[in-house]
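Next up: the structures, one after another.
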Structure P
Amino acid sequence: MPATLLQTHRVEKPWGRHDLGFGFPDPPKDGDPVGEIWFQEPGDTKPDMLIKYLFPGERLSVQVHPNDEQAHARGLPRGKDECWTVLKADPGATIALGPKAPMTPDQLRAAAQDGAIVDDLDWVPVKAGDFLYCPSGTIHAIGGGLTVIEVQQNSETTYRLYDYGSDRELHLKDGVDVADLQPYRGVVSPGAAGEGRTILVEGPKFVLERLKGGEHAVALPEGKTAWLVPITGSGSVAGVDWKAGECVTLTETETVRASDDADMLLAYSGTRRM
């Protein structure tokens, strides 16, 4: 079929929340908090990309991901570039992106071991509407009080550098080996404006656009898959109805028809243009 409505997979996490919003039913107050919602089964590495909602109620671990070359050297299918579209942010919410000043491998290792890494990172204030790109190798940590959509290369290879004293495994050697030790060189922005269609990322690993309500042609070359993620509103594509809190994959050239209040993300691997 040219369009498929994906099933959601709720992932309970101790750092998650009970107030989700954005089309998702809240978990019971006496139940475990939900930290992530996936639009495919965890561990399925066949698609090139993975789309998630994240609901952190507290700071997540300090971590870093390998690039494609480093992943291939370990027999892994791909590295992990990722990006975040901020949907909701409590006052004072932050995301850490890279160190404040250049570090040496020994300095990073020592800071991760004694916890100084938390103060060494650049905690960037974020608000609803912000967009952040996190290339592989970027030391990062998502703060609490946020709701974000994470669009990423489909890899769950994570090297955890620091986890606030928890008993979860750390991966100091691997993490230090792949970490970019320079300050983050990207920007936090809402993207470049367009006529109802904003380009947020333009390769090389994937493309991400933000679409507003109305009709949008999605031209797909043979063998390519796109992910349509409605944040608000409703609509249809190729005879499949969708609404906020869902995700639709497209495998053929189609026209997306959306309500006037719709706000959507459109993602696909590779570089522009379809």
Structure Q
Amino acid sequence: MARWLAIWLFCGACSLAQAGGVAISYALVSGDNDPHWPYIQALLLLACGQMNQHCELTAARNMNQGRAMEQMLQPDGRVDLFWGMTSRERESKLLTVRIPLDKGLIGWRVPLINADKPQLFKNVKTPQQLAAFRAGQGQDWPDKQILQHAGLPVVTSPDYPHLFSMLKQRRYDYFPRSVIEVRQELEMPAAAGLMLDPYLLLHYPTAFYFFVSPKREDLARMLEQGLEKSVADGSFDQLFKTFNSEHLRGLKLSGRTIIELPNPLLPDGTPLSRRELWFHP
């Protein structure tokens, strides 16, 4: 916590160094309780601080990722930025800041299941065995296509919060969630009656990026330069560990069965060769 506060204060001090400021309108694609937001906010402020910019962050109205992308592509769209998993379509239409915000953790997935079925996946070891169960996913999430490509049945909803009630209503069997978001999600009222499966860990290579409106080349350039500076001086890594180390320890990943899934959506420009950008268990 002390390290987080130190970084936060550093970001705030740097962001006030230049008058005028940079306006950033972001889409809340996972609603008001987005488990990513505290970390994302800290990263935005860190990047702004590295560039000596005062950034004014404003939330656009809640919308799913597909709607956010539509807004960003319209000449009069009011959304500058959202964060999410990469895909070829997204990178072809939007400006992509190719610094994986989560160091690839978005592709490490643990299932949320109903608490009255704690042994659901005890004997599941392969993708073929997992295919006997239905996963839940957002209608416009790239993860949906990754799971379907692997032969796994998927039930979708356009509404992220609704997926929790759908799971409790048995409309599907498990909700694969990334290791950086699942513990926060379990604390949400919507997750009452759900539990973390103790047996499985799904993995597919992917990245969680800032996507920026084509109208805001200045913003994309500033974020990329600011994050690169943060990677170089170690402050990015420090922030990542502060927000994620405790989550990872609590999930006991080393004792789980890992099911590897291919990612047909992974763009060629993904910086997999830059070892410093990725999490290594």
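Quick note: the coordinates plus some simple rules give every number you see, no bench work behind them. Keep in mind it's a predicted model, so treat the numbers as computed, not measured. Cβ atoms are built from the backbone, for glycine too; each structure is taken alone.
Odds and ends about this structure:
- Between structures P, Q, the calculation of distance in nm of label points 7 Å out along Cα→Cβ at positions 155 and 179 yields its largest number for Q.
- Value 27, calculated as relative contact order in percent (Cα under 8 Å, 6 or more apart), assigned to which of P, Q: Q
- A value of 0.85 for FRET efficiency 1/(1 + (r/R0)^6) of positions 115 and 259 (r between Cβ atoms, R0 = 30 Å, to 0.05), calculated from one of P, Q, originates in structure Q.
- For 14.1 (Kirkwood radius over Cα pairs in Å, for residues 67-146 alone, calculated) the corresponding structure among P, Q: P
- Source structure of the calculated read-out (helix-only ellipticity at 222 nm (-39500 (n - 2.57) for each DSSP H run of 4 or more, over all residues; to 500), -2500) within P, Q: P.
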